[in-house]
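I've put the structures underneath this note.
Only the coordinates and a few stated rules stand behind these numbers; no lab work does. Just so it is clear, the structure is predicted and the values come from calculations on it, not from any experiment. Cβ atoms are built from the backbone, for glycine too; each structure is taken alone.
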Structure P
Amino acid sequence: MIPIYEKGIKSTTPNRKIDLQELYQLILNGSHRGQIETIRHLKQKGDDYYKTLKESLPNITPQVDVRERNLSDEYFTENFICFTGFLYFDLDNVKNVLQEKQRIIDQYGNQVALVCLSPSGAGLTILVRISNEITKGTFPFIWNKVRNTLLKDEKVDPKATGIGRAMFISYDPDVFVNNDSVVDVDMKDVELGNQPSSYSSSLYNSLDSDLSKKKNNKKYKWYHVYNLDEILANIKTKTIVPVYNPVVDFKEVEVVDEIRIMFKIRDDYKHAFFYRVIHQLYFLNKDVELDYIYSYLFFINNNKTMDRMQIKELVRFFNSVIDNINRTGEYHIETRIKRVHFNPDKKEMSGDEKKTIASVINGAFTRWGTRRKIDSAIELLNVQNIKPTNRAVAKLIGMSVDTISDRKKDTPIDMDYEVSLFN
């Protein structure tokens with residue numbers, strides 16, 4: 001959830017919390033439309049008074065949930081609650097701003113969560129949702145990684161990187177939102193397994209534990225712990241999508257993203273993180289021995305936590321979560337729709353090459369989807385004996401007239417052909 005400050009930038013205490021969909025509605029409907037139109041008029045005239053008016057607009061801290069918007073070192077622990085999973089980027093003083101906005105939507109529509117005009121009307125606001133866990137220490141790295149990879153061709157302000165940076169709520173009747181987009185930032189230099197185990201699996205397996213060997217304690221199962229290579233050879237940590245083309249397939253699949261562990265897990269977050277890991281691994285590995293799933297959790301606990309769980313507590317927690325899944329049949333996991341899938345045998349392809357191909361294919365799919373909406377709208381208007389002007393089509397499907405005009409000029413897109421170019 002994202003905290004909102006409804007009384008302007010000088011207010012540091014959030015009034016309430018909103019989600020992405022409510023933010024979208026606030027921008028779409030223009031809760032401060034008149035004020036924003038005045039700001040844009042003054043900005044266009046070169047009158048700096050627009051800055052004063054802008055300060056009283058409602059705003060959010062899109063990247064963090066906080067008790068107070070003061071995250072200086074001495075107040076960080078007191079005010080910080082958690083990261084929201086969104087990253088905020090500004091593009092200021094954009095020429096042909098409407099045209100650039102549509103280009104960004106076409107190019108990044110499957111990767112960004114929100115795109116809209118800024119309150120001044122001269123820039124663009126972009127939100128990106130990421131799958132990685134964020135910490136205070138990793139935030140600058142992750143923000144800059146997205147800026148220098150996904151948005152490397154855009155003129156993003158490199159200085160605007162503050163964790164608690166405020167975003168004014170704008171007005172844009174053509175605001176773009178993608179509730180399903182998630183970006184995975186490459187953090188492989190700190191992946192699970194790069195650090196040595198603080199005690200070996202062989203030592204663990206030989207322990208004369210009260211959980212495993214005392215006859216009066218049959219409540220807890222004692223699991224065999226495998227080494228990391230054995231674990232990863234026997235379990236899936238993400239959805240594996242079969243790819244039949246030499247390089248890339250294009251098909252809509254609901255997937256579970258790979259578990260990422262970048263830095264030491266805080267004690268107050270440990271149980272929640274372990275809970276998510278157990279649900280995800282059990283969902284992906286229903287036919288695998290529980291020992292392998294427990295072994296993965298064991299290595300996380302042993303290597304990646306600030307304060308390790310005691311073995312008795314770890315086994316009790318693991319069994320409790322597994323038993324509840326078996327009892328209810330419910331898995332608490334996060335999934336997303338993924339359309340571009342690369343052949344794992346194509347090992348010589350770099351990550352940048354894959355990102356370029358995915359961007360081209362996803363861009364073609366976005367244009368294909370837009371064109372399909374336009375064609376369907378034209379057909380419906382003809383059935384209703386309404387002249388299918390650009391304005392009529394735009395009103396029917398909620399797009400701008402300029403977008404309708406531009407997309408109607410596009411040649412029809414054959415997705416099979418677009419994918420075949422890379423195979």
Structure Q
Amino acid sequence: MAVTRHRTRRDVIRGAAAVAAAALARPALAQAAPRIAVIGGGFGGAACARALRRLDTKLQVTLIEPNRTFTACPFSNEVIAGLRELPAQQFSYDKVAADGITVAAQAATKVDAQARSIALADGTTLSYDRLVLAPGIDMRFDALSGYDEAAAEKMPHAWKAGEQTLLLRRQLEAMDDGGLVVIAVPAAPLRCPPAPYERASLIAHYLKANKPKSKILVLDAKDNYSQQKLFEKAWAELYPGMIERIALSQGGRVTSVDPATNEIVTDFGNYTAAVANVIPPQRAGRIADIAGAADHTGWCPIDPVTFASKLVPNIHVIGDAAIAGGIPKSASAAAAQGRACAAAIVSALAGKAPETPRLDGACYNTVAPGYAFSLRGIYQPKEDQYAEAEVTTSPVDAPREVRQQEAHQALDWFKRITGDAFG
């Protein structure tokens with residue numbers, strides 16, 4: 001038998017209070033600002049963090065980066081050749097913080113994707129609603145026999161700008177005239193594919209002026225490379241007889257090194273270098289593997305529209321660490337990905353479908369002071385990867401005036417890209 005209970009005045013007041021409390025609670029929850037964490041303060045991470053805040057100032061954005069100063073790789077080959085000093089490559093995060101972004105100067109040591117939390121080196125834990133990984137690259141020190149972190153102090157890779165850049169420069173300065181400089185280039189994928197050949201060019205410029213009896217040998221694990229005809233023409237014009245390249249099919253793949261003797265071994269020969277610049281194979285920065293976002297290749301598969309990880313929910317991967325098809329691993333590509341990823345996250349948080357990104361990228365290569373050439377591309381998602389929509393490169397037979405113009409454009413590009421990320 002149902003019992004009918006008559007509501008008292010106290011019940012009515014108590015019920016009204018509960019409804020009012022619920023009404024107040026709902027807007028508070030709805031207005032809670034989403035927490036976005038970005039791990040990695042390079043071009044991609046900084047661009048993404050700043051774009052997030054510009055698109056939605058209510059977002060709580062934290063940039064996690066252990067280094068208080070960022071050292072840029074573009075133009076670092078000029079530091080090696082003595083044409084530029086390292087401080088010109090270095091940028092603080094002051095302007096990033098001024099945008100309302102929390103800059104955590106700590107290394108991320110663990111990512112718990114299920115709990116949506118990040119452990120930092122100082123023991124603190126950060127929670128997130130969305131996480132962007134922009135960890136750049138790490139060297140695969142287990143991929144080349146004889147080459148490890150200790151060997152890199154004798155045979156520098158200089159593939160992360162900073163102390164390694166200066167170490168290679170000091171070795172060149174200390175080398176006797178007539179010494180052999182060997183540059184070992186790995187197979188793709190690698191950061192900034194044309195950079196080893198730009199490096200060979202600028203080292204040749206230094207040697208031509210200071211140690212003209214010296215030679216450069218490029219041992220290459222590839223047969224072809226980006227802008228090859230432009231480099232070869234420049235070498236013949238500027239550095240005849242100074243640079244020799246041995247391609248993969250000619251026996252150029254390095255199989256082992258001996259840092260004690262500076263010996264480099266290939267499939268068909270052994271070479272003893274006065275200065276050995278050994279660039280090892282690479283992979284995504286280690287935190288990507290810790291987070292579960294890297295696959296068996298060492299790189300991170302992504303959805304090309306949103307940059308969402310295909311392996312871990314609520315995590316996005318941008319920049320050099322991502323498997324992005326035809327778009328190169330470069331500074332301008334990382335920055336473009338960072339901005340597009342930010343737009344996709346803001347759309348998702350608003351319950352909107354993301355727009356299909358159209359990314360632009362530029363790559364400048366300097367082979368001598370006042371002599372540069374470029375490659376520009378537009379990249380769009382196609383069949384679950386990025387593909388080239390438009391690509392233009394400098395003409396091979398352009399006059400020197402054009403090369404000089406592009407050298408000025410390269411400087412302007414560097415100022416612009418660093419300004420967008422850090423200025």
Which structure, out of P, Q, was distance in nm of label points 7 Å out along Cα→Cβ at positions 47 and 183 derived from, given a value of 3.7?
P
Read-out helix-only ellipticity at 222 nm (-39500 (n - 2.57) for each DSSP H run of 4 or more, over all residues; to 500), computed value -10000, structure in P, Q:
Q
Given structures P, Q, which gives the highest value for FRET efficiency 1/(1 + (r/R0)^6) of positions 103 and 135 (r between Cβ atoms, R0 = 25 Å, to 0.05)?
Q
Which entry (P, Q) yields the derived value 21, 49, 26, 4, 0 for P(r) over Cα pairs in 20 Å bins from 0, in percent
P
